[in-house]
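Structures given as structure tokens follow.
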Structure 1
């Protein structure tokens, strides 16, 4: 509860800044800091962002409860960053014995978070405005996943040159939800994507981990330096928790047709949520 309250504070601070930026309409006007802005930061960013993260972790937790696996409730991680948090985790206190358990627990989180992120994306996009970009505006840019691009087109159509989306904080929360979903679905180690890969491929999934780490490192060198940070983070996690995924007791068993279809849906979620350049450097418009 203490971590949740602290994360609510850090995300509200981020949301307040995002709401203030939205109300200035890309800095066309000045907006003083008031209690109204803080309320907007709480309601339009902090609560939606933590709801998406909480839904993700509760997906894992409820799957654990279904199988009688001892697991904790979500721990939220406050962090003074562009998002105000490093996400949330649950602690699973016993091994996931079979590949079906591993798969169901791993995939339940991204699906639950995605279910909450999509309505927030649509509503946040409707509340956002297309406005003219001020001259010499120096600002950071968010990468646009395929799903984000599609919803932008569906709500606002083709945006002419010189105009851009004035991002509502709810849209920012939804973007963060998509980013967190894609990040967790990367098939590395004991991330959700790593669990899904191991449930499908067994010990061969360890090779997928090595390939994905190499791809992330190359992306960091050639496309966006953001991936260097995530590569180092992944290396650190693998160093702490082991390079090879823990084995299950049913290495030779098949997941069955239904779980294969869910695997394809998880792959589709990853494609729709992934962006090669999550956060661009400051640019002059």
Structure 2
């Protein structure tokens, strides 16, 4: 396919924009409209988007991302450009309860991915995987095709590309015509790529899955269910990569706790 009519992305603006125009019922946390839905409700909405070839860009937030969104207007703009934002971290669900607007449950990026794959195996979704190294993403594609035989893996590409290569990557995805694009790239590069090229790629459902590809490929392990329920999935991940993650979790967890306390005090003061 010729790239003659392939629209070039508009660079993200530094101006901090409000999060608006989200799909369905939401709970506002720190100005972020988070979908007030269960995992199954989210998967129903995704399936309808695929059937109708309707654009639905998925976003997820946890404590670290909310802290970084406050510090980085470009990241905030990229996350807020999603059509729907889910609570990826248990700390986000706890914060919603503290503020008196409880979310029904956590809807993590990896659970969304596996849920999409389960339904995709039944309905023959076309899947494109973008992210990780070439060897890892090829293994991810092969593993998903074996574990979910009904899906169609229509393309895989590594996530180590330069800004100059973004347009060709987006063009290749467009030509593959996937129903779902999984983007396994770290934040904030993941959110920025999706925000810049979502219109041009013309994929019904775009989902940033973070480090989920490493779990699928067997490079890291997901926390056991009990750890997840206790909100300690972050600590289980930290144990596997302490050298890389200690600063991220120490700084952002403390910062998020302080944000919640300040907001709680502000709301109590305002109500008096």
| message | Taking FRET efficiency 1/(1 + (r/R0)^6) of positions 43 and 259 (r between Cβ atoms, R0 = 35 Å, to 0.05) as the criterion, which structure among 1, 2 has the greatest value? | response | 2
| message | Of the structures labelled 1, 2, one was used to calculate mean count of other Cβ atoms within 10 Å over residues 67-74, giving 17.9. Name it. | response | 2
| said: Comparing distance in nm of label points 7 Å out along Cα→Cβ at positions 27 and 251 across 1, 2, which structure shows the greatest value? | reply: 1
| task | Using FRET efficiency 1/(1 + (r/R0)^6) of positions 83 and 99 (r between Cβ atoms, R0 = 35 Å, to 0.05), single out the structure from 1, 2 with the greatest value. | result | 2
| said: Quick check on the output: 0.80 is FRET efficiency 1/(1 + (r/R0)^6) of positions 75 and 179 (r between Cβ atoms, R0 = 25 Å, to 0.05), derived from one of 1, 2. Which one produced it? | reply: 1
| helix-only ellipticity at 222 nm (-39500 (n - 2.57) for each DSSP H run of 4 or more, over all residues; to 500) computed as -16000: which structure among 1, 2? | 2
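Read the figures in this text as sums done on the coordinates, not as results from a lab. Since this is a predicted model, take the numbers as computed values, not measurements. Cβ atoms are built from the backbone, for glycine too; each structure is taken alone.
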